[in-house]
Structure I
Amino acid sequence: MTINELSTRLRHKGFLRIHRSFLINTSWIIAVNNDAILLSGFKIPVGRSYKKEFDDVLKKFYAKRLF
């Protein structure tokens with residue numbers, strides 16, 4: 001199974017592809033900056049081609065928490 005297939009299968013369970021080598025569980029995000037996230041003590045880069053989707057998911061997540 002490829003990471004693309006995993007990403008598609010797990011997307012509705014809170015997983016998100018943020019780099020060609022990383023698929024993350026969004027519930028474990030501790031901190032975010034412009035080019036990386038902190039995930040349970042690991043700094044993981046956000047790939048350029050995944051940045052917009054990641055930003056959109058983050059905005060939706062925080063919008064839900066505000067209301």
Structure II
Amino acid sequence: MNQITWLEQNVDKVRERAFMARQNLKKNPTSYSARVNLQTVEKRLAELQNRLQIEKSKEVSHLHRHASSSF
């Protein structure tokens with residue numbers, strides 16, 4: 001499994017966790033732990049999405065260089 005595939009799979013998993021954390025906070029709007037959990041999950045999601053974007057841009061750059069050098 002390459003890095004991009006791994007990141008995509010983990011982004012999907014963390015999105016699900018974020019959805020559940022939002023639902024939990026809606027049920028318990030005064031819960032400090034629910035709020036902290038949502039913030040933690042959203043931060044992790046942002047980190048993974050950023051890493052995924054970086055990896056995809058590296059791959060595009062690599063493919064572009066490879067295509068240019070084969071002419």
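Which of I, II yields -32000 for helix-only ellipticity at 222 nm (-39500 (n - 2.57) for each DSSP H run of 4 or more, over all residues; to 500), as computed? Only one of I, II returns -32000 for helix-only ellipticity at 222 nm (-39500 (n - 2.57) for each DSSP H run of 4 or more, over all residues; to 500), namely II. When relative contact order in percent (Cα under 8 Å, 6 or more apart) is computed across structures I, II, the figure 22 traces back to I. Out of I, II, choose the structure whose coordinates give semi-axes √(5λ) of the Cα gyration tensor in Å equal to 37, 10, 7 when calculated. Only structure II yields this read-out.
FYI, it's all coordinate maths here, none of it is from the lab. Since we're looking at a predicted model, the values are computed, not measured.
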